Structures are given as structure tokens and as C-alpha cells.
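Enquirer: Pasting the structures in now, so scroll down.
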Structure 1
Amino acid sequence: MAKTPTETDVRGALKRFPFYHAVHNVTIAKTELVPDAITVSYRTAKGNHHNTTHLSLQVQGDICYIVGIGLEPLYRGTGLGEEFYGIAENIARQAGCKRVVMTPSGHTVTGEDRREYVKRKLGYTEINDVEVEKVL
């Protein structure tokens, strides 16, 4: 059974990220739409997540869903995305999750299909035509 991650847990996992600052926004909250689910959010700036470094997770039972993840345009293509996925997986582990699930879409800055990228580079496997997972 997963435990609710604390802000200290999340900030501790983020500290290894080169552009993390303590003033960045970390939010942990129960979601109204899904009973027993916790959302974890990190943003480098308030407001819209576009053009910011951001991470949104939903912890539900022993599964952590990556709802959204992205880097500021300046940092795309530098290898930091791979590290950011690792941070999401560490937060999931700290919460007691056994799997990370996501629906990758779009393309990397180099033009690679994101679904193929997370399978090839990050070790995710297909669940179905839409989702991929990584067993922790």
C-alpha cells in the first residue's frame, strides 16, 4: 500500500536536479475526482505549466501515474529529461508504489516518438496501445 509522500520527500528527491530551488512550488493534495488518490506537483513557476519545468504525479494505491512532465525549452535535448523521469520514479518508490504508468505523447526535441523513447531509453514496457509502465 502506498503512503502519502510528504513535501520533504518530494523536495529531497528534487534536490539532485540541477535547476531545483527551494522557492519552486511543490504541492501535495488529495484529488476530488479519484478517491484515495494523491496528486504531487512540482513547478518552477506559478500558473500555466507551459515553458516551465514541471512534474505532475498521481499516486493511487501502489501505482504512480505520471500525468505530466516537461522541461523549460532551454533545457530540452540536454539529457535532463531522463534525469527528471528518474526523479519521478524515486518519488514513486518513496510513496511505496510498485509501478509507474504513463501515456507518453508527442516527440522528443530530437524528433523521436516519446513512447518509443521511454521504452528504449528508460525501460518502460507497453501495457496497451496507449499506456506504458515501469515496474519498480
Structure 2
Amino acid sequence: MREFAADIEIAKLNRKINMYMNTIMKKYDLSSGTMGFMMELFFKDCVCQKELSLSMNCDKGATARAVAQLENKGYVKRIPDETYKKQKIVIVTAKGRAIQNDMSNDLRFINSVLFEGVSVGEKKSFFKTLQKLNRNIIKKLDQD
């Protein structure tokens, strides 16, 4: 047995969170994958897909697929960038804005479930550690 199997625990937690989030996101006809993009767009409206990929730490293809799904559901629209014609600017539609508060409340609820019994100090420490882990893997991916 491995002494410290953080990778396995992270994978298990990620899977369980995604399962739960998929259940909650059904009412919006979204999945846990597209939900992250939607939340990012609520706070960075009128952003080009390239910037969205960077902020989500995601490749351009995955971003394009997620944005296309959101566009097909009427939550966002893409328009050509006036300066760089090849780029698309992603804008949240009125339909997308209409779910923003409910979706934010749902995510706050998920966080409350996750962090039940966890002190403020433990949350801060956990968040800082997650940020470090994220930076480490991004750095490694950039090297390869």
C-alpha cells in the first residue's frame, strides 16, 4: 500500500464532485465541464476564447467545444473580434445571465457540503495548497 496517495484521493474527490455537480447542473442542461466555463464567463464577460482557455487552464479545442455547447443552449454567443478577425469574443446572453444567481447559489451549497466541519483556517490552508498544486502541474505541462 502506498504511504501517501494524494493523487488517488484527488481523483476520487474529483469524480465524486463531478457526479454531484452533474446532478445539480441538469436543471440548466449543463454538465460539470461546461459549468466551469459558464462561471468563468459570468466574471469575465466579453472575453476571447484564447483568454478563456488560459484562465481555465484548458486547451483551445476543449474550450471551443465547451463554448459551442453553451452557445447551442443559448447561454452565450460568439462574435468576431473587431481587431483580430480570426478570434471570437464570447458574450453571456440574457438567458445565461438569468441563471447566474441560481448557479452561484448551487455552487455555494456544494462548497458548504464539501467544507462541512472544516475550520476557516483549514479552508485557507487547503486553498493555498490547491493553488500550489495547480501551479506545479501547469509548470510541468509548460515544460513538456
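Readers should treat all values here as calculations from the given coordinates under stated rules, not as data from a laboratory. Not measured: the values here are computed from a predicted model. Cβ atoms are built from the backbone, for glycine too; each structure is taken alone.
Enquirer: Matching task: -0.44, -0.70, -0.81, -1.16 is the computed value of log10 I(q)/I(0) by the Debye sum over Cα atoms at q = 0.12, 0.15, 0.16, 0.19 Å⁻¹. Pick the structure from 1, 2.
Expert: 1
Enquirer: From which structure (1, 2) was helix-only ellipticity at 222 nm (-39500 (n - 2.57) for each DSSP H run of 4 or more, over all residues; to 500) calculated, if the value obtained is -7000? Don't jump to the answer; show the numbers that get you there.
Expert: Details: 1: -7000; 2: -21500.
It was calculated from structure 1.
Enquirer: Going by distance in nm of label points 7 Å out along Cα→Cβ at positions 45 and 117, which of structures 1, 2 comes out largest?
Expert: Top value of distance in nm of label points 7 Å out along Cα→Cβ at positions 45 and 117, among 1, 2, belongs to structure 2.
Enquirer: Ranked on mean count of other Cβ atoms within 10 Å over residues 13-20, which label among 1, 2 comes first with the largest value?
Expert: If we compare mean count of other Cβ atoms within 10 Å over residues 13-20 over 1, 2, the biggest value is for 1.
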